[in-house]
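Please go over the structures that come below.
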Structure I
Amino acid sequence: MAWRAWCRAWDTVRWIQDSAGNPHTTTAYHPRNARHSLRIPPGAEPWDSGFLVNVGDRFEVVLSVEGVYDYFCLPHEAGGMVGRIVVGRPGGPGTRPADYFTEQPGTRDWLPVPDAARRSFPAVDLILRQRVVRHAGPF
């Protein structure tokens, strides 16, 4: 089950590995993370948990800049394992179409968001209404 949520600036977000045998990551969409396109607010620090392998492995990050944060699981991104967090008021690249950066200077080597991942992101307004959106997808 994947989740997407709303929180306040400076809240801590924590991911906990709850199943054995299938490693996951939580990795911000950012060019510093293997040239992925930018989908977190300008000025926000990108993160990459590395592989969470064992039950109970955890990773946490403090999100200090308001906006939309899109993230992915490195081994499962192509299958649509992604998440979205809205911190305070929505804004930034996460509110734009997934291909917004094409034709912009300095973005030629950025990787696009895979189609399955694009389809998995919930609408920002749904997150704002429900605060937590649970998704019982293939993961």
Structure II
Amino acid sequence: MAEGKAPQRPLSPHLSIYRWPLPMAMSIAHRVTGVGLYAGTLLLAWWLIAAASGPNAYATIGGFMNSYIGRFILFGYTWAILHHMLGGIRHLIWDTGRGFEPAEREFLSIATIVGSVGLTITLWVVGYFVVGGAR
């Protein structure tokens, strides 16, 4: 090749110009929440082991879960469960051969987001009032 300019080649799509479709982002979120559920299951196992170990161990995890960090983790775990469940329902709908039109895919993706956030907040509000408020 002679010295000088390199030949002009087409540019590949780059993240700065490529728009992620919402169904793709929801698919990634579905996988991420699946991984998060593994970590949350470890907390559930810790809680069950502490409950079986006695009052001191149970008080330790109770103190952690009643802290702001513990409640934030529980809130995130609740959202992850609900988001993963609704994402699974979305995939189940797709398995039946329905919902593949662009408008339907966008609707199912938005329904997954709105539904998971709405159900999480509803569950926590109902749980807050059933338990009797802040302690």
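Just so it is clear, none of the values below were taken in a lab; they were calculated from the coordinates. All values derive from a computational prediction rather than experimental measurement. Cβ atoms are built from the backbone, for glycine too; each structure is taken alone.
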Ranked by relative contact order in percent (Cα under 8 Å, 6 or more apart), the structure on top of I, II with the greatest value is I
FRET efficiency 1/(1 + (r/R0)^6) of positions 65 and 97 (r between Cβ atoms, R0 = 41 Å, to 0.05) gets 1.00 when computed on, of labels I, II, structure I
If you rank structures I, II by distance in nm of label points 7 Å out along Cα→Cβ at positions 41 and 73, the highest one is I
If P(r) over Cα pairs in 5 Å bins from 0, in percent, for residues 33-104 alone is calculated for I, II, the one returning 4, 15, 17, 17, 13, 10, 7, 6, 5, 4, 2, 0 is structure II
Candidates I, II; helix-only ellipticity at 222 nm (-39500 (n - 2.57) for each DSSP H run of 4 or more, over all residues; to 500) computed = -2000; producing structure is I
With Cα Rg over 2.2 N^0.38 Å computed for every candidate in I, II, 0.99 is reproduced by structure I
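Can you tell which of I, II yields 2.4 when distance in nm of label points 7 Å out along Cα→Cβ at positions 81 and 113 is derived from it?
II
Match the computed value 1.2 of distance in nm of label points 7 Å out along Cα→Cβ at positions 25 and 49 to one of the structures I, II, and report its label. Please report the intermediate quantities before stating the final value.
On the way: I: 1.2; II: 3.8.
For distance in nm of label points 7 Å out along Cα→Cβ at positions 25 and 49, the value 1.2 is produced by structure I.
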